[in-house]
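*Asks:* In what follows, structures are represented as structure tokens.
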Structure P
Amino acid sequence: MTNDRDARKREAAMAAVAMVEDGMVVGLGTGSTAAFAIDGLIARVRAGLRIVGIPTSERSAKQARDGGIALTDFAHHPRVDLTIDGADEIARDSLDLIKGLGGALLREKIVAAASDRLVIIADEPKLLARLGETVPLPVEIVAFGWETTAARLVKLGARPILRKAPDGAAFHTDGGNLILDCHFGAIADPARLEQDLSATIGVVETGLFIGMATTALVATPGGIVRLDR
């Protein structure tokens with residue numbers, strides 16, 4: 001089953017890679033599905049495609065660099081033509097997203113916000129009627145006084161759990177912050193929740209991506225379904 005899911009993720013990734021044109025500044029997402037897209041871009045670069053990439057994590061930067069993709073930054077390219085990234089959940093009607101289970105949500109949102117187009121690639125189980133039905137909402141927070149931030153999130157209806165690294169220590173993002181995985185259940189009003197969380201002292205960024213995705217390429221057993229906002 002995992003192989004079937006990986007094959008479908010790769011199919012969605014290749015459909016997004018086909019949208020990349022010569023001369024583009026490309027945002028490089030993070031996670032298992034985005035890694036397939038970076039592999040596809042590496043193959044196209046080796047075949048002559050000329051692009052520069054802005055990665056959303058150290059992990060994606062290494063993969064791209066090792067494969068021969070030239071990397072740049074916002075000092076040299078303040079706008080991104082197209083970003084390809086995955087998502088943990090996609091709301092079918094709005095294309096609002098939950099992202100951040102891979103731990104890169106802050107950089108992912110910075111790159112997404114600077115992008116003319118954000119193309120999300122996923123397999124069918126990620127496409128849902130309402131966000132929060134299958135995964136917790138990652139919230140990136142400052143390490144100092146994190147317990148007080150967690151208490152404030154409880155008052156907003158969350159059941160926050162501090163994310164741990166494989167060694168059992170607290171997980172730290174590339175920016176040195178912590179992540180609280182917040183269980184809300186199905187989220188009735190994602191835009192309102194995003195506002196409330198962002199206004200909470202100690203919160204750096206949330207995994208709610210509201211109104212940011214322009215296109216979702218969803219791999220189903222019957223082929224790629226394209227959804228546009």
Structure Q
Amino acid sequence: MVQRKGKGSRGKDPQRTQELKNRIGRILSELEKIHPDARLELEYSNAFELLIEAILAAQESDKKVNELAKTLFKKYRTPEDVLSVPLEELEKDISSVNFYRRKAKLLKNCCQGLVEMFGGEVPKSVDEMVKLPGVGRKTANMVIGGAYGLPAIIVDRHVMRVSQRIGLTDQKDPDKIEFQLMEIIPSEQRTKFSFLLLNHGKSICTARDPKCQECPICDICDSCKIKL
């Protein structure tokens with residue numbers, strides 16, 4: 001694994017940094033072949049819906065959130081809609097997901113922030129979005145990349161795991177991983193890269209019993225169980 005000094009830095013090793021930049025092209029090329037439709041599994045129509053779903057999806061399956069979304073957004077189309085109902089009513093409406101009481105409060109606070117700070121519109125930058133209560137960089141990048149199609153590195157558990165295994169980062173903190181990856185991934189490829197690693201982590205490079213024999217980048221993976 002690489003050595004790192006300071007936030008978002010790999011120390012003074014430009015040769016290693018260049019090697020990793022060269023590796024990115026190979027990773028993108030190979031993973032696109034087996035994940036041609038790589039994307040988020042959450043189903044949404046706009047940035048507001050994706051933001052709400054991202055909050056609901058914490059410690060919950062995307063499948064269950066998608067099922068809830070089919071009816072939820074018929075009632076809650078804007079932040080003002082969320083703020084217009086009592087907390088107890090919102091809790092009831094999202095009670096099918098884990099930790100719904102806590103999430104109802106988060107949704108209320110987030111929507112209050114949207115209205116007060118951004119006029120009810122979801123901002124288009126990570127730095128602005130993380131000002132919202134309950135919104136971290138992973139969620140902000142998910143919305144920026146997924147809904148707006150802007151450059152974003154989404155460090156969920158899958159992207160974190162795959163990045164570590166293939167030697168792109170030596171960090172365990174998601175935010176630090178994001179900054180490391182920003183150094184080696186061109187801006188225009190960051191969202192695609194995130195979607196590819198996310199899909200790869202769910203289907204092949206799984207937490208337990210990764211399918212190394214099916215992985216096209218096994219030969220450049222620091223953790224591969226086999227060598228092609």
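*Asks:* P, Q: which one has mean count of other Cβ atoms within 10 Å over residues 36-43, as calculated, at 21.1?
*Replies:* It was calculated from structure P.
*Asks:* Suppose helix-only ellipticity at 222 nm (-39500 (n - 2.57) for each DSSP H run of 4 or more, over all residues; to 500) works out to -9000; of P, Q, which structure was it derived from?
*Replies:* Only one of P, Q returns -9000 for helix-only ellipticity at 222 nm (-39500 (n - 2.57) for each DSSP H run of 4 or more, over all residues; to 500), namely P.
*Asks:* Rank structures P, Q by Rg/Rh (Cα atoms, Kirkwood Rh), for residues 60-195 alone and report only the one at the top, that is, the highest.
*Replies:* Q
*Asks:* Assuming 34, 19, 14 is semi-axes √(5λ) of the Cα gyration tensor in Å as calculated from a single structure, say which of P, Q it is.
*Replies:* Working through the options, I get structure Q.
*Asks:* Given 2.0 as the derived value for distance in nm of label points 7 Å out along Cα→Cβ at positions 44 and 76, which of the supplied structures P, Q does it correspond to?
*Replies:* This figure was derived from P.
The numbers here are math on the coordinates, done by the rules we state, and not lab data. Just so we're clear, the structure is a prediction, and the values are computed from it rather than from any experiment. Cβ atoms are built from the backbone, for glycine too; each structure is taken alone.
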